[in-house]
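In what follows, structures are represented as structure tokens.
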Structure P
Amino acid sequence: MSQPWNQATGAQVRAACRSGEWDRPTHGMADGYVQANLVMLPAAAAEDFQAFCEANPIPCPLLERTEPGDFEPTQFAPGADLRTDAPRYRVYREGVQDPGEPTDVLQQVRDDMVGFLLGCSFTFEGAMARAGFELRHQTQDVNVPMYRTTLACRPAGDFAGPMVVSMRPVQADRVPEVCEITARFPSVHGAPVHAGDPVTIGIRDINRPDWGEPVDIRPGEVPVFWGCGVTPQAVAQSSRPALMITHAPGHMFVTDRLDSELEQAPAAAH
């Protein structure tokens with residue numbers, strides 16, 4: 001593509017994924033466009049999973065659900081195909097991941113599967129950058145660090161398990177500001193769930209994320225943690241559904257909707 005990837009549209013990113021031109025994490029791509037986590041499940045499990053998302057809107061904010069056998073998310077990306085348009089995928093069977101991360105799942109999906117798009121924190125990173133926050137995973141060119149926590153999600157139907165969080169270092173005196181900025185995006189995880197000591201939420205070693213890569217935390221900074229849409233993958237490992245297909249962590253489905261469409265006005269001061 002001739003222009004920088006941050007200037008691409010969602011459709012251009014998806015086309016690059018579908019053709020095999022792009023198979024890497026999507027942080028910093030298509031600035032201004034909503035990025036989404038992806039889950040596909042057999043129709044028999046769809047109602048329970050939707051109930052799980054509704055019970056856990058911080059890690060699993062539901063953006064769109066497709067009908068069984070329909071892999072076009074018409075509200076967020078008309079003409080797209082959930083099976084081919086993310087950079088990489090993961091396939092879980094009875095909670096165990098298939099080897100590898102395929103670039104499409106045309107052979108793995110079943111005709112009765114239902115697709116879910118969930119909000120992703122990459123969406124509000126543009127607002128953070130415009131406010132002058134450094135996004136350390138972008139400047140270090142690594143996948144954002146993600147951690148399994150001891151924060152339990154609310155069970156629903158057959159689904160239960162721990163919350164996963166993503167982490168970004170923030171100057172200690174700017175934590176209230178980043179909370180206010182990201183709280184304006186509740187449909188893509190919203191405000192942080194924790195800032196400071198990672199042990200408090202069950203993270204023993206901040207330099208050993210469960211997904212993604214570690215980033216530098218510099219003097220004067222604290223780790224700040226947001227709910228993460230990799231939570232369904234941890235839940236799959238705990239709940240062991242017969243089949244769950246997801247994006248690979250950090251390899252998001254980029255939509256046609258703009259982040260400004262999801263931003264809410266700041267809460268009024270009292």
Structure Q
Amino acid sequence: MSRAGEGSAPPLLAVDGLAKAYGGVLAVDGVSFALRPGEVLALIGPNGAGKSTCFAMLGGQIAPDRGRVRLLGRDVTGLPPRRLAGAGVGRTFQVAAAFASMTVRENVQLALLGHEGHERTVWRPFRPLGAFAAVPAEALLERVGMAADAGRPVGELAYGDLKRLEFALALAASPRLLLMDEPTAGMAPAGRGDLMRLVAETARDDGVGVLFTEHDMDVVFAHADRVMVLDRGRLIAEGTPEAVRADPQVRAVYLGGEPP
């Protein structure tokens with residue numbers, strides 16, 4: 001069976017020569033890559049490699065000094081997060097966030113209503129939600145394995161379940177591209193694989209492209225279709241998990257030790 005992302009399908013995301021400097025320091029230096037629908041791509045590297053800056057440029061938090069970002073052929077370089085969301089870019093963050101006093105279901109309802117343009121409902125969480133978007137909300141919770149928790153206040157959730165909820169909130173916007181910053185951070189080891197299997201299944205089933213950063217190398221090498229390695233702002237390796245794990249330069253600057 002071929003890996004996701006192979007074949008002749010055009011890129012979902014095409015990044016060309018992305019660069020960002022702070023003073024005289026190049027945090028990201030000419031990064032180029034492509035991501036195809038249904039592919040799960042990991043971006044890894046040592047601390048200070050430029051991963052956060054690269055993610056921030058792709059997510060619209062900061063503008064690049066040069067380079068281009070195209071989503072399905074459309075130039076989205078430097079667009080702010082709200083406009084990127086409208087173009088089909090979803091995002092999860094290292095620290096999961098939701099309305100703690102509301103139920104799991106209500107949080108998903110708000111996300112769905114916000115995606116449909118009901119800003120007044122989104123910014124007035126005290127307004128009773130009732131049956132608004134209840135059916136699709138339940139469907140999303142079933143998909144991420146949280147249907148049984150729909151009526152629970154978010155403040156009662158274990159952190160692993162909060163991460164699952166955050167994933168459901170991201171999916172509520174029907175993204176074409178999902179940027180995931182440390183998706184398993186803070187989770188117990190047993191739950192990390194479960195969450196990433198769910199992410200990979202969603203990518204394959206829905207044709208969503210997933211780009212994620214992660215420090216847990218077991219998660220990266222078990223669930224990514226391809227891996228990119230940044231060091232000092234430059235891509236030093238890109239390929240299958242097996243090829244990247246065995247790359248001498250990657251092992252020297254990040255993984256350490258001898259190839260398995």
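Rule-based calculations on the coordinates, nothing more; no lab input. Since the model is a prediction, treat every value here as computed from it, not as a measurement. Cβ atoms are built from the backbone, for glycine too; each structure is taken alone.
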With helix-only ellipticity at 222 nm (-39500 (n - 2.57) for each DSSP H run of 4 or more, over all residues; to 500) coming out at -9500, pick the structure among P, Q it was computed from.
Q
Taking FRET efficiency 1/(1 + (r/R0)^6) of positions 18 and 218 (r between Cβ atoms, R0 = 41 Å, to 0.05) from the coordinates of each of P, Q, which one would give 0.90?
Q
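Starting from the value 3.6: which structure in P, Q was distance in nm of label points 7 Å out along Cα→Cβ at positions 98 and 178 calculated from?
Source structure: P.
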P, Q: which one has relative contact order in percent (Cα under 8 Å, 6 or more apart), as calculated, at 26?
Q
Mean projected area of the Cα convex hull in nm² - highest-scoring structure of P, Q
Q
